[in-house]
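Q: Okay, got some structures for you below.
Each value in this text was obtained by applying a stated rule to the coordinates, not by laboratory testing. Computed from a prediction, not measured in an experiment: that's the story for all the values here. Cβ atoms are built from the backbone, for glycine too; each structure is taken alone.
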Structure I
Amino acid sequence: MKAVAISDVHGNRKAVERLVKVLGSEFDALLIAGDITHFSNAESARKVLEPLLEVGIKIVAVHGNCDGRDVPGLLEELGISAHNKRIEVRGIGIVGIGGSNITPFHTVWELSEDEIREILEGNYRKGDVILSHAPPYGTRADLTRSGLHVGSRALREFIEKKKPPLVITGHIHEARSVDRVGDTLIVNPGPLFRGHYAVVDLDGPQAVLMDL
C-alpha cells in the first residue's frame, strides 16, 4: 500500500492546496500525524481539511498537541480519526495516538507515558503500523535543535518490545527524518506548513522524504 504521510499543518491551507496536486490515483491513503491547526478549533480544522476530503483518498488522522479541544471530535465526525483505536486500510492495521507526551509548555493535548502505553497495548496487533503525533524517544525523529531528545519513552519501549514495521510521526519540526529502531522504520515527514511530506510504501516498508 502506497501512502502520503504528513504532519504539522498548523492551519496552512495553502500548503494543503499544494499537496492536493500531489495526491493522485497511485496513492491508497493519506496519513496525518497531527497538529492540523495551530491552537485553533474544529471550524478551522474543517477548513484546512476540506481540500483533502474532496480528493476522495482514504484519510487516517490523529490530532496533535496544538489542536483545539474540539478537533478530535471533528475527526471522529468525518470518519478519519485513528486516535486510541485500530483501523484497517487495504488489510493493513493502523493504530493511532493523538496529542503528545508531556511537554514543558502545557499544550492542549498531552498524555502521560502510562496513557500512551495503554493505547498501544490496548489496540496493537502484530504487524500494525503506528501513527503517532509524538515520536519515539532517542531517535532522529525526536531530536530538537538544542540537541535534546524529547519523544515518548513508552513508545520507544513498545517499539523495542513489539517491533512494529513502521511508525509515522511528527511534532518536532526540525527532526524531519527517516530512521530505524531495530527493524522498525521511523518516519517524521517534517511539517507540511513548510512544504514537507513523505511517500511511504507500507508493504516494504520504505519511505522517501519529499517537498512540495
Structure II
Amino acid sequence: MKIPATFERNETVRIEAFSDGVFAIAITLLVLGIKVPRTNELGAGGSLGLMLLKQWPHYLAFVTSFITIFAKWVNHHRIFSFIQRTDHPFLYWNGLLLLFITFMPFPTTLLAEYLLHPEAKAAGAVFAGTYAAIAFAFKGLWHHASKNGRLLAENVDEREIQQIIRQFRYGPPLYLAAFALSFVSVVLSVSLCLCLAVFSGIQGWPTLRSAASFLKRRQ
C-alpha cells in the first residue's frame, strides 16, 4: 500500500518541529554558563567592570557555540526542505545529531572554565571533539537521506544536492583537524571551530533558486 505524499510530508514536519525545539533549548542553555559575579567576590574597592572583563573566556565560548548551533539549525532546516519521506534509520540519525547538540552546553562551559588553566588542552579537546561528532552525525543524516534519492522529494534541484554533499564532505575532516589542533593550541582550535561555524552558516543561506524551489514544494 502506497503511503500518501501528504502523510509523508506531515511526518517530516513533525520531525523538524521536534528538532527545532531541541535546538532552541540547547542554544538557550548556553547562556547559563555565563555567571553573574557575586558581590562578595568583588572585595573592598573591587570593580564590577573588571570582573566582567575577566570572564572573556565565557563570552568567547558562548559566542562560538551559539553561532555553531545556530548554523547547524540553519543547515538542518535547509536539508529538510529537500526531504519528503522518512524511515526508522533516519529517525535514529536525527536523534544522534540532537544528542550531540543537547550536549553542547557542557563542553562550552568546560572550555570557558579551563581556557586559561593548565588543563586547557583537555577542555579544548572535549569542545572540538563534540563539534567533530556533530559534523559526522550531520553527514550521516544527509548521506542516509540523499543516497539514491532515498528520502528526497522528486523535484529537487540536483545542483543544490551536490552543493550540500560537498559541504558535508569537508566538514568532518576539518573539525577533526580542530580536534587535533586543540592539543597544540586551544585558541587556534576554537578559532577554527568558529570559522567553520560561520562558513557553514553562510553555506546554509538559500539562494534565490533554492528558495523558489522550496516554496514550490511547500505548496
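Q: From which structure (I, II) was relative contact order in percent (Cα under 8 Å, 6 or more apart) calculated, if the value obtained is 26?
A: So the calculation was done on II.
Q: While we're on this one: Consider the structures I, II: one of them gives 1.17 for Cα Rg over 2.2 N^0.38 Å as calculated from the coordinates. Say which.
A: Of the structures listed, the value fits II.
Q: Let me ask something else. With distance in nm of label points 7 Å out along Cα→Cβ at positions 118 and 198 coming out at 2.8, pick the structure among I, II it was computed from.
A: Among I, II, the structure yielding 2.8 for distance in nm of label points 7 Å out along Cα→Cβ at positions 118 and 198 is I.
Q: Looking at structures I, II, which one was Cα extents along the principal axes in Å, for residues 102-173 alone calculated from, given that it came out as 35, 23, 16?
A: I
Q: Name the one structure among I, II that distance in nm of label points 7 Å out along Cα→Cβ at positions 86 and 150 of 3.2 was derived from.
A: Considering all the candidates, the number was obtained from I.
Q: Thinking of I, II, which structure, once helix-only ellipticity at 222 nm (-39500 (n - 2.57) for each DSSP H run of 4 or more, over all residues; to 500) is computed, gives back -25500?
A: For helix-only ellipticity at 222 nm (-39500 (n - 2.57) for each DSSP H run of 4 or more, over all residues; to 500), the value -25500 is produced by structure II.
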